[in-house]
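Below you'll find the structures, each written out as structure tokens.
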Structure 1
Amino acid sequence: MESDIQSREHHQHSLAAEVLRSAGRLRLAVRGYSMLPTLWPGDVLAIEGESIDRVQVGDVVLYARADRFYIHRILRKDAKGTGNRLITRGDSMLEADDPVLPEEFLGKVIARESGAGKVAVPVCSRLRRQIGVMLAHSGRLRSLALR
């Protein structure tokens, strides 16, 4: 049963990545907590296919690694070896992610869709980051906020 779920998720991720590569755009719902309070589970994001060379520090990007999608903010760009790598981190995470390689990079989040239409993803201020870390590391506080 678990292998069926993993297989289904693998196919969903592959299909979503292919849609983004071929159509240039994708709508994707947030599922995790790593970008709290900037992005909440259930938020729908508009993502555009973009070159890793064209994104900037502070942008929120989508990448795929080990059959999972990650939506994290760029902390810095790191040119090592033959291509650019991105150093990313979720707004509520303590540690940076392993470098994002060009072949893992899928696109840039251009907007969060809400009842009022599309709105830009806010920058990660010091206050927003502190709130995010508290929400990510306190299950009780996160549970209250999600209600």
Structure 2
Amino acid sequence: MASPLTLLMPVLPGITLQDLSGRSQYGPQLYAALNSIGTVHFARSILLDPSAPNLQPSATSTSFVIGIITEFDGSFDDYIHDFVVVAGSVFDQLLQLVVGGAALTPVADNEAAFGAFIQQNDASQHPPNGGLFQAYTATVQEIRARFPPSS
């Protein structure tokens, strides 16, 4: 059974859309980490503008929220530990942009605090949010065993 994570992190005042566009440079490293962790079904990141009626950022936006949305197998603590070990440096950079994030870096030295930060900012775990439709019960590893990636 997969578990949801909807991490919403308010961006520090004064950070611009241009500043945030640099986060895409971590895509390849993050995708490799997700693949090697082997428990993540899906992952995506989004950028929101809390002041826009449709939450969509524009060139004139001045406030932002970074969202990281995933579905994963296993326990939350194991998931966070895997991310700290495999992709900690990516989070060290990302956390410099968000409210309260700098105090958590390096995440390798602050794993418990990093996990608590994620739980506090995980909209999936706070009412009225919750629930996850899951069309199958297979784990990522079971799916990979049945349908190996092509070379």
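Just so you know, all these numbers are worked out from the coordinates, no wet-lab data involved. This one's a predicted model, so the numbers in the text were calculated from it and none came from an experiment. Cβ atoms are built from the backbone, for glycine too; each structure is taken alone.
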Comparing mean count of other Cβ atoms within 10 Å over residues 34-41 across 1, 2, which structure shows the greatest value? 1
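With relative contact order in percent (Cα under 8 Å, 6 or more apart) as the yardstick, tell me which of 1, 2 scores highest.
Working: 1: 23; 2: 34.
Result for relative contact order in percent (Cα under 8 Å, 6 or more apart) over 1, 2: largest is 2.
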